[in-house]
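Nothing in this text is a laboratory measurement; each read-out follows from the coordinates by a stated rule. Bear in mind the structure is a predicted one, so any value in this text is a computation, not a measurement. Cβ atoms are built from the backbone, for glycine too; each structure is taken alone.
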Structure P
């Protein structure tokens, strides 16, 4: 997917604002790198002319199952003043519809267990690209898009280059520490 420089800047700024002073700069830079990846899918929500939410989906490879077409959901950002309006859910569902049309088997996510559990994600046997010492295993989830296609699928995984850094997979990571 290609983006104009202005659109990239808008998306990066949205994530900076959505994640705040502490995490924002790190996520903004990640988003910039992910938008350079050819197969990145970016979905926006706008209110009037204002960009208020964005989610990125990038290719996610299962080492032992190269025939499976999967994507990683990360990051998802909503401007703070728009929280609680169902925009995150809307972004995820719009992404799901798009990925189903592309014949994708599954989406993976590392995030808040209850939030993503309510969005149809459930635990997976596929290992994170990086394991951490203190890992909340319930935070690593998958949503199957083709019924039955991920039955008994496990093994190791590799994400796009931009996010293949250990700090992005450590849910206990604190920027600046």
Structure Q
């Protein structure tokens, strides 16, 4: 995917981090350290919101793990891995995958299983870049890729208690709640 330069401006009062040029581009081999920093920051953020379900990942070996995922994904045309860059620093990342209709779709109750769809596995934006258009640029790039590849729907999930992502997906990006995942710890 070619890089997408966007001069992002939000309506209303503009804070220092709300006016920027961000480049959305495919992940490269040089992005491991920046992606790991985003992943660790995301883990800290999610663990603070919901410590029973989320934790900060181990830093040791994280770059290698992320690099391995990237290396395996580069050969898979159904995978999309993008980063957002501002002033040479990574400020966001997204991983999405294209899913084909399941062969048993005619027996399923869920319509989405019968169509090509894209699922967003992870969308992370650095705290310093939140509410500045980075998430919008990344998700818009996913939606554009999905449409170009014949997907009829994009799905994702987030924690209901996440004070930044829920309004972002619903109010900013036009997604709606489709289902609820229940969780019960057994120990």
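Here mean projected area of the Cα convex hull in nm², for residues 56-159 alone is compared for structures P, Q. The highest value is that of Q.
When distance in nm of label points 7 Å out along Cα→Cβ at positions 88 and 104 is calculated, the result is 5.4; to which of the structures P, Q does this value belong? If you can, show how the numbers build up before the last one.
Numbers: P: 1.8; Q: 5.4.
Attributed to the structure labelled Q.
In terms of distance in nm of label points 7 Å out along Cα→Cβ at positions 40 and 168, which of structures P, Q is highest?
Details: P: 0.9; Q: 2.0.
That would be structure Q.
Figure out for me which of the structures P, Q the number -10000 belongs to, where helix-only ellipticity at 222 nm (-39500 (n - 2.57) for each DSSP H run of 4 or more, over all residues; to 500) was derived from the coordinates. Traced to structure P.
The value 0.99 for Cα Rg over 2.2 N^0.38 Å was derived from one model only; which of P, Q is it? Attributed to the structure labelled P.
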